[in-house]
Structure 1
Amino acid sequence: MITVRVTGIRDETDTVKSFRLVRSDGAPLGPFPPGAHIDVTGPTGITRQYSLCGAPYETDSFLVAVKRETPSRGGSDALHDGVRVGSELSISEPRNLFGLAPDAGEHVLVGAGIGVTPLLSMAHQLHREGRDFRLHYFAASRERAAFADLLERSGFAERVRFHFGVPRHGQQAALDEILPGPDPAPDSRTHVYTCGPKEFMQRVTATATRSLPEDHVHMEHFQALEPPGEPGTEFELELDTGEVFTVPADRSIVDVLAENGFEVDTSCREGICGTCVLPVLEGEPDHRDNCLTRKEKAANDQIATCVSRARGRRLVIEF
C-alpha cells in the first residue's frame with residue numbers, strides 16, 4: 001500500500017466528491033493504464049475500489065471520484081465525511097481489468113452515472129493518441145452528471161454526447177441509435193466499453209452483441225452480481241506445493257487457505273477487484289466472479305479465490 005495525501009476535494013454533484021491524491025513522500029504516482037482502478041483505505045479502515053479518472057499519462061497525482069451510496073456500507077460515508085484536504089489515505093498500486101483493446105479501430109465508451117469514471121481515463125488516452133472514439137454519458141440531469149464541466153472543456157468535447165433525463169424505458173432506443181446495428185459484422189474492429197448500473201450494462205451488452213463478437217464488449221463492475229449456478233458443494237483443493245485441503249460448501253478458498261497458514265492477498269472479497277486471482281493447474285473452476293473476462297474464464301487457467309469454486313471434486317492451484 002502507498003501512503004497518499006489529499007490535496008484537493010471537489011463536489012462534482014450533490015452525491016459525488018472527487019479527491020486529488022499525491023504521494024506523501026513526494027514521488028510520482030503515474031502513469032497508469034487507462035481503465036485502471038485502485039484500492040482506497042479510508043479513515044475507518046474500510047477498503048473500497050475506485051476507478052482512476054484523470055489523465056493516465058500525468059504522473060504527479062491520481063484523481064478518484066466517490067459517490068455517497070444510500071445506504072452506505074461505510075466506505076463512501078467515511079470518505080465523504082471523514083476526509084479533508086491534508087488527510088492521509090492508503091492506496092494500492094493501480095490494477096487494470098478494463099483495458100483498451102490495442103487492435104480496435106473504433107472505441108465506443110458508454111457510461112451511466114458514476115460509471116463514467118473509468119471511461120474518462122480512456123477518453124484522455126485515446127485523444128492523446130489520436131484514436132477514433134466516442135463517449136456517451138447517461139445521467140439523470142446535468143446537475144447529476146459528475147465531470148460534465150471537465151468534459152465540456154476538454155480537448156475532445158466534440159466526441160462527447162450527453163444523454164440527460166433518458167428514462168429507463170427509453171434507454172433501448174438511445175442505445176439502438178449509438179451502437180452498431182443488428183446486421184452481422186464479424187470483421188468489425190469496433191469495441192464497446194460500458195460501466196454503470198447492472199441493468200444498464202446488461203442492456204448495452206445485449207445491444208452491442210447483436211453485431212459485435214462478445215469479446216469486443218467490455219464491462220467494469222462496481223458491485224458484485226448474483227453468483228451463477230447452484231449453491232457450492234464441498235471439494236478438494238491441492239496446492240502446487242503438495243498440501244491438500246477440503247473446502248466445505250459454506251467456505252471460500254481464501255478462507256480455507258488462511259485457516260491453514262496460506263494468506264492470499266484480498267481486497268473486495270466479492271469477485272470484483274481481481275486481487276486474489278491465482279493460477280489453476282488442474283480441474284475446472286466454477287467462475288463466480290466479475291473480474292475475469294469471458295475469454296479468461298473460458299481458458300480455465302485462473303480463479304478468483306474469494307468467490308469461485310470447483311465444478312468437480314478436485315482443483316489444483318499454484319500458490
Structure 2
Amino acid sequence: MHTVLGANGPIGEELTRELYRRFTHDIRLVSRNPTKVHDTDHLVKADLTDPDATDRAVEGSEIAYLTVGLPMDSQLWEQQFPAMMRNVINACAKHGTKLVFFDNTYMYPGTTTPQTESTRFEPNGRKGRVRAQIAKTLLNAMHAGNINAVICRAPEFYGPGKTKSLTNSLVFDRIKAGSRPLVPVSAKTARSLIWTPDASRAMALIGNTPDAYGQTWHLPVDPHRPTYDEIIRAAAQVIGRRRIRYTVLPLAAFTIGGRFIDQLKEVQELLPRYRGDNIFDASKFTERFPDFIVTSYREGITEILT
C-alpha cells in the first residue's frame with residue numbers, strides 16, 4: 001500500500017497517477033475530502049493535525065508521501081504544519097512506514113547564490129520559519145534513526161490544471177484571460193520554476209529508489225532558467241501574437257498593497273528572490289537519474305496556454 005497524504009492538490013493528484021502508471025495500483029488517498037483518481041483508489045478522510053486520525057491513515061502503508069499544501073496564511077501554517085509533521089513522523093515510526101516529504105524552498109535565503117541541497121536555512125519570514133522548523137524536525141528524526149525518510153524539495157511551481165503559484169496566477173492565468181500579465185519585481189532576472197507533473201514524477205521515482213532515502217533531493221528543473229521577459233515572449237509565440245505587453249510590479253506595490261490585501265502581504269517574504277537571479281541546482285538528481293526527461297519551458301508553456 002502506498003499512501004498519499006494530502007492527495008487532491010496538483011502534486012498529490014499527479015503523484016497518484018505516476019504511482020499507478022509505474023509502481024502500484026494499491027493506493028490510499030488521504031485528505032479532509034478525498035476523491036478518487038483511479039477506480040481502485042482507497043479513500044480515507046483524515047485531519048492530519050489529529051494524531052489518531054493520522055495514525056489510522058498511515059497504518060498498513062509501505063510508503064507514505066506527505067504532499068499537504070495550505071493556503072498562503074502564516075498563522076494557519078504555524079498552527080497546522082508542525083502538528084502534521086509530528087503526527088506523520090510518529091505514525092510512520094510506529095508502523096514501519098517509509099516517508100517521502102514534498103518540501104519547498106521558503107527557508108532558503110533570498111540571494112543570488114545557487115541553491116543546493118546543502119544550502120543553509122535562512123528564512124525571511126513566518127512561513128519560511130515554519131518550513132525550516134518542519135524540515136529540521138524530520139531531519140532530526142532521520143538522523144536519530146527513528147524513521148526511514150527522504151526529502152524532495154522543489155522551487156516555485158508552474159503547471160497545468162490546479163497548479164497555484166505566483167507565476168501561474170500573475171502571468172499565465174492573465175494571458176489566458178486576455179489580460180496584461182503582471183511580473184513581480186523584475187522581468188530581467190533568471191527564474192527557476194518546476195513543472196508540477198515533473199515534480200510528482202520525480203518524487204515517485206525517489207520514493208521507490210531504496211538508496212535515495214536518508215537524504216534531501218532537489219527535484220529536476222529545466223536547466224535553462226528564463227527571465228519573465230523570455231517567458232512572456234515564448235507565451236506570445238505559442239498563442240500566435242507578435243508581442244504581449246506586461247507590467248512589472250515593484251516592491252513598493254506589494255508593500256503598500258499588503259496593508260489592505262492579505263495575499264499581497266503573505267507574498268512579501270518571498271520577494272527578495274525575485275529581485276535577483278533565482279538558481280535552483282538540481283544536478284544531484286540529474287546525475288543520479290540521467291534518464292529522467294524534464295519538461296522544457298516551451299513545452300510547459302504550450303500545454304498551459306493551448
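Rule-based calculations on the coordinates, nothing more; no lab input. Nothing here was measured: the structure is a model prediction, and the numbers come from that model. Cβ atoms are built from the backbone, for glycine too; each structure is taken alone.
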key: Highest-scoring label, criterion being relative contact order in percent (Cα under 8 Å, 6 or more apart), among 1, 2   = 2
message = Please compute FRET efficiency 1/(1 + (r/R0)^6) of positions 123 and 179 (r between Cβ atoms, R0 = 25 Å, to 0.05) for structures 1, 2 and give me the label with the greatest value.
response = 1
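The value 6, 25, 31, 25, 12, 1 for P(r) over Cα pairs in 10 Å bins from 0, in percent was derived from one model only; which of 1, 2 is it?
Source structure: 1.
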task = Work out the source of 4.3 here, i.e. which of 1, 2 gives that when distance in nm of label points 7 Å out along Cα→Cβ at positions 35 and 283 is computed.
result = 2
query = If distance in nm of label points 7 Å out along Cα→Cβ at positions 91 and 195 is computed to be 3.2, which of 1, 2 is the source?
reply = 2
note = FRET efficiency 1/(1 + (r/R0)^6) of positions 67 and 211 (r between Cβ atoms, R0 = 30 Å, to 0.05) gets 0.85 when computed on, of labels 1, 2, structure 2
remark   = When 1, 2 are compared on distance in nm of label points 7 Å out along Cα→Cβ at positions 51 and 75, the highest value belongs to 2
message = When helix-only ellipticity at 222 nm (-39500 (n - 2.57) for each DSSP H run of 4 or more, over all residues; to 500) is computed for each of 1, 2, which one produces -11500?
response = 2
